[in-house]
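Below you'll find the structures, each written out as structure tokens.
Bear in mind that the values in this text are calculations on the coordinates, not laboratory data. Small disclaimer: the values here were computed from a predicted structure and weren't measured.
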Structure 1
Amino acid sequence: MLGTAELKVPGGKLIRAHVSVRHGRIGRIVITGDFFLHPEDVLEQLEEKLLGRNNAEIEKIIRQFFTESKAVLVGVDVKDFSEVILAAWED
């Protein structure tokens, strides 16, 4: 199953997620949008952390990841990531 979702956050930034779910777990995930993230390479690291996870783990993993990585988000927040990924999961 492949799901896609978009979220336009207040202020106009867009975040998009493409999620492939296999056996109740994320098999593939791609996160894109017009938000800013520094350093940029942490987005790929987040996608890797989410592989193999079920939907109940997503929000916790994302919050933990951003706390530990100290990455800076501009235009979106951690909750927006969880929201769009879970919406793609349900698509």
Structure 2
Amino acid sequence: MNVTKKNIIKNINKESLISIEDGSNFLESFLLIIKKQAKLDRVKLSGFGAFSFKKTPKRSGRNPKTKDSYIIPELNKLNFKPSNKIKEKIN
């Protein structure tokens, strides 16, 4: 089962007894704060993990169908590193 925003919002609604609209606003605000803060510095949520932006270098790529080469530009990626507690629960 995939965890989607809708599923998370429904769970927020069940667990905290707030409306689905308020749960949606809460989740969107939370994700926006994570994205903004991670651009500036590492965002660490104790017992969950840390979010940070990571630059990927410019590199060459290839289309496997046509064998054409092209340059993949430098990109910023949001990186998540889970805490040890999360790793223990998963494994």
Structure 3
Amino acid sequence: MYTVELYKADRRKKTGERLVQKTDHSSNDRAAIQAVYDSKYPAAKGYRYEIHETYVTRKNMMNDAEYQERYDTPRSCSPSSELYWSM
């Protein structure tokens, strides 16, 4: 499972681009997803995209048990960080 973050060039933003959409894909074929985004959102028109694996394996800090969480989980919400356990 992959998640695609699509960005568009935007000079009004400090970073020079803005997040247009974040889409989850159930397909396991990264090349097919990349081909679709290359054809629909060309870099010549100011688009950029990032493909991430939706779920990553991490270790719980307290008991070393492995678990899966989304790649974009904030540090304060992740049991793999000290910040989570200190709150």
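Please state which of the structures 1, 2, 3 yields 37 when relative contact order in percent (Cα under 8 Å, 6 or more apart) is computed from it.
1
Cα extents along the principal axes in Å was computed and gave 34, 26, 19; which structure, 1, 2, 3, did it come from?
On the way: 1: 34, 26, 19; 2: 54, 31, 28; 3: 48, 34, 12.
Label of the originating structure: 1.
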message: If helix-only ellipticity at 222 nm (-39500 (n - 2.57) for each DSSP H run of 4 or more, over all residues; to 500) computes to -14000, which of 1, 2, 3 did it come from?
response: 2
